[in-house]
Structure I
Amino acid sequence: MADPRFYLVAGPFNLRKLATAAEAEIGGSGEPEQAFLDVRPLAEAGPEHVSFLDNKLYVDEFIKSRAGVCIVHPDSAVKAPAGMALLLTEEPYRGYARVADLFYPVLNNQFPTSNQALIDPCASIGEGCHIGVGATIGASAEIGKNCSIGPNASIGKGCVIGDDCAVGPNASLTYCIIGARVIVHTGASIGQDGFGFALGPEEHLKVPQLGRVVIEDDVEIGANTTIDRGTGPDTVIGAGTKIDNLVQIAHNVRVGKGCVIVSQVGISGSTVIGDFVMIGGQAGLTGHLKIGNAAQIAAQSGVMRDIDPGVTVGGSPAKPMRDWLKEVATIERLVKKKEN
């Protein structure tokens, strides 16, 4: 269960409202006006709770569950326990996400506005914002409506943040333009110098980084992730992209819409990533690459060449997944043969 010291539950909500939120149809023994108090995992849920099934590994828990209502795929409805109400949808996990958000809406007022925040007189702060203790807002910065700026976060001179954004504690934002509904988690650093030097035999000259970071609407940036500003062109993160913790994105990188980038990924400068690309944890991409729309990069891949749209790659150097798996299988056979 969600610890009430940290999370405030909304609700209760009746089954009709839950079905609307989940974009699901009511099934089983559900009554539209029946009310439910909270969401819980299958094994912990009681008659007053909502749960979900999205993975066949948990079918046994589903069969034994005491949940009052479960969000499930229509194919699983026949396995539901007697008396359980159902919310039937082709995408149970997405349905659960919407229902959980209904019970636990994101609150941008979790950090009460503090008189210990340092706000430059020339900064513009929208209505309904909450600025935490020790946060600093630089000259000419523009913060939209209903934003939350966490304790000790730093918003640099001239930065622009759209409406309904949340910036976590100790995050640092400089040289950046941020859209609406963006979440920046604790300790993230956006807009710092890119790693740019003119190399020479006696000294390496620092190249001024004169671009910005442009983050479009509905992006989420994980804790301690770093996004460098461009050298002249901007570094751009497309709308709806989700970035995990501890990711490094270098100068001039352009990430398309709806991408998913998992923890510890490193993307070198001037690489262009298309829309809806998925990059697994600890993958590394060299600079000046072009990654096509809907490409998928397996965890720990080393990408050194362009990837065509829709192609899945793995290994280091990365290659089409089928080729990489064949190579791994061949090596395993050779090792076993040698051992025998």
Structure II
Amino acid sequence: MKKEKIVVLGGGSWGATLATHLAQNKHEVTLWEYFPEVVESLKKTRTLKTLPQLRLPESVKVTSHIKEAAEGKNIVLSAVPSHTVRSTFKAARDAAFKKGALIISATKGIETTTFKRMSEIIEELVPDAKGVVVLAGPSHAEEVAMEQPVVMVAASQKKEYAEEVRDLFASDLFRIYASVDPAGVELGGALKNIYALACGVVDGLSYGDNIKAALMSRGLIEMTRLGTALGAKTATFFGLTGLGDLIVTCNSKHSRNRLLGEKIGSGKNLKQALSEMTMVAEGVNSTQSAYHLAKQKGIEAPIINEMYQVLFEDKPPRESIKDLMSRQVGTEMEGVVL
């Protein structure tokens, strides 16, 4: 395996976990984090308060100086929150990215102002990059940090770039499939968080498995309708970054989005629920973006619409479930070309 010089942007749980795995694969890794206090804590303890099972290798250099982190690196991995991707890459671009660097986007979200996917933002800001590869799939940092096996997808319009990322991570515990549908992989990773919020609402209302299964399966159809209207391939949503990611995020105890939805279902409004969260739940911004995208494209998206009203218009969650149940019934796969 060729050893690469890599900078990981974002010292949160996912960024630190990916940096750890890459270092274990003997790559030269620098981890950049915006908050100096987090950097100092990582240097001293080699772990995170939010992820105590993580042990960051001593070989990983940690810094809050973007120029020091980015300069001369031929691979850049982005794991910052979606709402900071634009500002981070503006700063990193001006801090001397190596021309022709391969950029990996491991952030799941859709920008709320432009409705662009994360890879589209990066391509806009770093036009002289070698390419942008999307990395997504069912992958909680809590389990990866404990060296439990994980299977993901690397997607790029050029298959060889996706395969390069596959080989970068390859190990007995890390399996990656290559894809040439970055739009589908990215949209699946972002949209599934909306349905995880909805499933969390169901948990907060103390409803059972039946309605959660319905939300997941109908959510899969809904995300496929919207995703294909945005240029993605249907088959992608029935793979790891659609169905697979949907299953794990809607059901797992590790899911931030499911937890946030549970708090809202139990009676808290969005502001109150967010104040109790220690990590970012990307589904909130994704709901806002997906709601407007569905309107623009004329796509029927009832679960997205209801979650938007619950989050941003204070609609009672129980009323939303009732309205979903009372909608006119159509054919199950309506609007989806298989």
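Between I, II, which one scores greatest on percent of Cα pairs over 27 Å apart?
If we compare percent of Cα pairs over 27 Å apart over I, II, the biggest value is for I.
Any idea which of I, II comes out highest on mean count of other Cβ atoms within 10 Å over residues 7-14?
With respect to mean count of other Cβ atoms within 10 Å over residues 7-14, the highest-scoring structure among I, II is II.
Name the one structure among I, II that mean count of other Cβ atoms within 10 Å over residues 47-54 of 15.8 was derived from.
Answer for the origin of the read-out: II.
Quick check: -14500 is what I get for helix-only ellipticity at 222 nm (-39500 (n - 2.57) for each DSSP H run of 4 or more, over all residues; to 500), calculated from one of I, II. Which structure matches?
It was calculated from structure II.
Rank structures I, II by FRET efficiency 1/(1 + (r/R0)^6) of positions 39 and 199 (r between Cβ atoms, R0 = 35 Å, to 0.05) and report only the one at the top, that is, the highest.
If we compare FRET efficiency 1/(1 + (r/R0)^6) of positions 39 and 199 (r between Cβ atoms, R0 = 35 Å, to 0.05) over I, II, the biggest value is for II.
As an exercise: relative contact order in percent (Cα under 8 Å, 6 or more apart), calculated from one structure in I, II, equals 14. Which structure is it?
II
Read the figures in this text as sums done on the coordinates, not as results from a lab. Keep in mind that this is a model prediction, so the values were computed, not measured. Cβ atoms are built from the backbone, for glycine too; each structure is taken alone.
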